[in-house]
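Laboratory data are not the source of any read-out in this text; all were calculated from the coordinates shown. Just so it is clear, the model here is predicted, and its values are computed rather than measured. Cβ atoms are built from the backbone, for glycine too; each structure is taken alone.
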Structure P
Amino acid sequence: MSLLAVGITHRTAPMGVLERAAVGGDDLPVLLDELLGCENVAEALLLSTCNRVEVYAVVNAFHGGLADVSAVLARHAGWDVDELAEHLVVHYAGSAVEHLFLVAAGMDSIVVGDAQILGQLRGAYARAGELGAVGTVLHETVQQALRVGKRIRTATGIDAAGPSLVSAALAEAAAALGSLEGRRALIVGAGSMAALAAAHLRRSGIAEITVANRTPTTAGRLAAAVTAQGTPARAVELEEVAAEMTAADIVITCTGARGVVVTAAMVAAVPGPLVVCDLALPRDVEPSVRALPGVTLIDLEGLAERLRGTESAGSVEAARALVAEEVRRHLATRRSAEVAPTVTALRRRAASVVDAELLRLDARLPELPDKLRAEVSRTVQRVVDKVLHTPTVRVKQLAEGPAGIAYAEALRELFGLDPQLGGALDPAAAARGAA
């Protein structure tokens, strides 16, 4: 079983394609169920953010796994697999682990070093776990990816190398309005990005924040948290967005809706200058809003273009070096773990041979004194231990290299081992031994 990463990112597809592929909360259980129903998929995790839709799957074969995962993503987006293929990014085995670690480190985000991806990955992992889609391989790999992401931020300061997606959008909004201080903001959505936007607005001196969400209690919790931090905030129903926009200077949308939430007609009714920040995927705001007089539209596509190449070269280089180190360490650990059952099987096989021979000795020499019998047993065991010591130590050492699994397979073949049977001989070897 190996890790396969298949998906679409801002690097491989325009925002319009990402919009079609985006996976909402209601779609996630259905897609994970479809993935687990595939012949070649044993475990699966789906990560859908504002700049990527990716499946991380544990598969029993590369080509079969790729075909299965691609078919599920294509059906969801309403494409033929061939149409999807030109936008896919595909990684397998060690390359998939490296890609996941880079994603967790924020190295593959629109804003390099963006810390929000860690929370998004953690959330995707937790949801997949709740739905029974995570097994041993994904659990160990994702947990390590999360640790790597934290380590890289601590060691390199990569998250300080450039702005976050939210802060970059609000910096452009402040430039368009002259300043955010004393302004009124409307946030449409109440998830993690909305909370991050509220925090940035509060630090920018915003006078008042209104939070609109389809779940009023969620909007209420965010509004209460903002108020508790010293900025007046209130919650409204999603149906009140049009009315609330007329009193706002800046509108930030970040919902998980599949359709448009803010229409051109709604924005056209706003009397004064207005900045609209659409940070959602799929987009919340009709693109035609951009053409309205007095309106500035800031969206993901424009941000991605303007932020490209703004990262600090030194931090990026240091982060990539750490990722490479962590990937090598993780793969070596995985290979050692895969070899361990073979080593255990070999030792159990040796122990069973020793036991069988000692029983035969007892049958042939029943009068042998107990003290002498015990000494013979210890001597035989010492001989076996010494004979096995070098091959078992060496196979563990060799397992840390790329060809490690091949050495374990050779050991299994030479000694007729089946690790799944606790060290017993396979049927053919058992027949040879009985002959």
Structure Q
Amino acid sequence: MSTGGESRQVRKSLGWTTMAQFAGLGIRLVSTVVVARFLPPSAYGLLGAAMAAVTMLEWLTDLGIVPGLTRSANGDREDWIRTGWSLNFTRGVGLALAGVLLAWPWSMLMRQPELGPILAALALRPAILALRSPGSLLYRRRMNFKAVAIEEVLQTLAGATATLVTAVLTGSVWALVVGTLVGAASVVATSYVLAPGRPRFTWNADALKELRHFGTGVMLNTIAMAMSQNLDRLAGPRVVTIEELGLYSVAANLAAVGEGLLVRMCDVHFAALSRKPIPADQTAEHSRVRRRLLLPYIAFFAVAVIAAPFVVRTLYDARYHAAGFVLSILLVRLAVRTATLFEFQKLLAGGKIRPATLGYVAAIPVQAIGLWLVSRSTNSGGELLAVVGVVVAIVHFAVQTATARMRSLPTK
């Protein structure tokens, strides 16, 4: 494809990505504001802790199948796609079983018995998502971000509708659980419309070898990421009250809306870089995009950090107003994370992700010490959790950047 054709495809992908995220933002804002009137902050604390456990299980077993197929020369072959789907399905079912088995002991460890059945139910989510059409694994390889956008908007809409109806009927945390599972089911249904394909177990030896080789590095990186970035809500019930964790989770969910847009933009950037097999071309493209985005990036986060408390006070009732300052701090964390993730796309496209892994490893003890200090403090736990997150993000960015630069220096 010509350079002009690639540029048009990147702009088109960014357009669909931006549209999906802003549509999702509107749906989420309306849904969360309305639903919050029927639920106490503690409901968000319970869901946040349970989802953190499910996310931790997913990250600890991340096989890197999608990026592996995206950058592989054989990624379009049917037997490779089916092998990737088979791996993904096996992993999803295994995660569901692990989540159900761990639900009760983990809830006892967190001293929150209510978490047990919630985690057991949410553990079904990875198994549901594993049922997606095999063709959906190639969205990013083919830069079909229109399909990604449609899936995400429909998932948000279906999940928000189910959450609202259940919240009105029950007024409990189960409204959030039902919405999460319905959203996952909508992704599966949509995938067969957008990327038709019959699931079939296939185990191609060459595909397994290449995906395993690439996936090992991705898995190690993701495990380190999980340990350094997901402990806040996972261990939250032991270091703050469930109400403080609820306010923190509300702020984190709002920050996640912006994070979704930025992550998808990084996905587009990775897909574009993966189409340039020459490292020098990847470096030039990465530098060009960085220069173009720097000023809008700074302006966006400056406005968002200042506006966050006013947005929360406008949208939520007085029970949730304390989440405003927490959101400002989390947006600072997101700014650092986004810069780190953007630089990671260059490492991922080149198959050299060790600097990112080392950054996460360095951040793990910082996260652990920070959580211990929060547990010993008598001040607002949600705000302190957010501050710890900022420090962790800065440590990761510094180590990843320094290590990547050292590895790029010419050897004598």
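Of the structures P, Q, report the one carrying the highest value of distance in nm of label points 7 Å out along Cα→Cβ at positions 183 and 327. Biggest value here belongs to P.
Looking at structures P, Q, which one was helix-only ellipticity at 222 nm (-39500 (n - 2.57) for each DSSP H run of 4 or more, over all residues; to 500) calculated from, given that it came out as -18000?
Answer for the origin of the read-out: P.
Structures P, Q were shown, and log10 I(q)/I(0) by the Debye sum over Cα atoms at q = 0.08, 0.09, 0.12 Å⁻¹ at -0.42, -0.54, -1.03 was computed from Q.
With distance in nm of label points 7 Å out along Cα→Cβ at positions 95 and 319 derived from the coordinates and found to be 3.1, which of P, Q does the value describe? The value was obtained from structure Q. Here FRET efficiency 1/(1 + (r/R0)^6) of positions 31 and 79 (r between Cβ atoms, R0 = 41 Å, to 0.05) has been calculated and equals 1.00, so which of P, Q was it run on? Only structure P yields this read-out. To test your reading of the models, identify which of P, Q gives 13 for relative contact order in percent (Cα under 8 Å, 6 or more apart) when calculated. Answer by label: P.
Calculating distance in nm of label points 7 Å out along Cα→Cβ at positions 207 and 359 for structures P, Q picks out P as the one with the greatest value.
Where does the value 2.6 come from, among P, Q, when distance in nm of label points 7 Å out along Cα→Cβ at positions 119 and 391 is the thing being computed?
Values: P: 5.5; Q: 2.6.
The correct label is Q.
When mean projected area of the Cα convex hull in nm², for residues 151-190 alone is computed across structures P, Q, the figure 2.2 traces back to Q.
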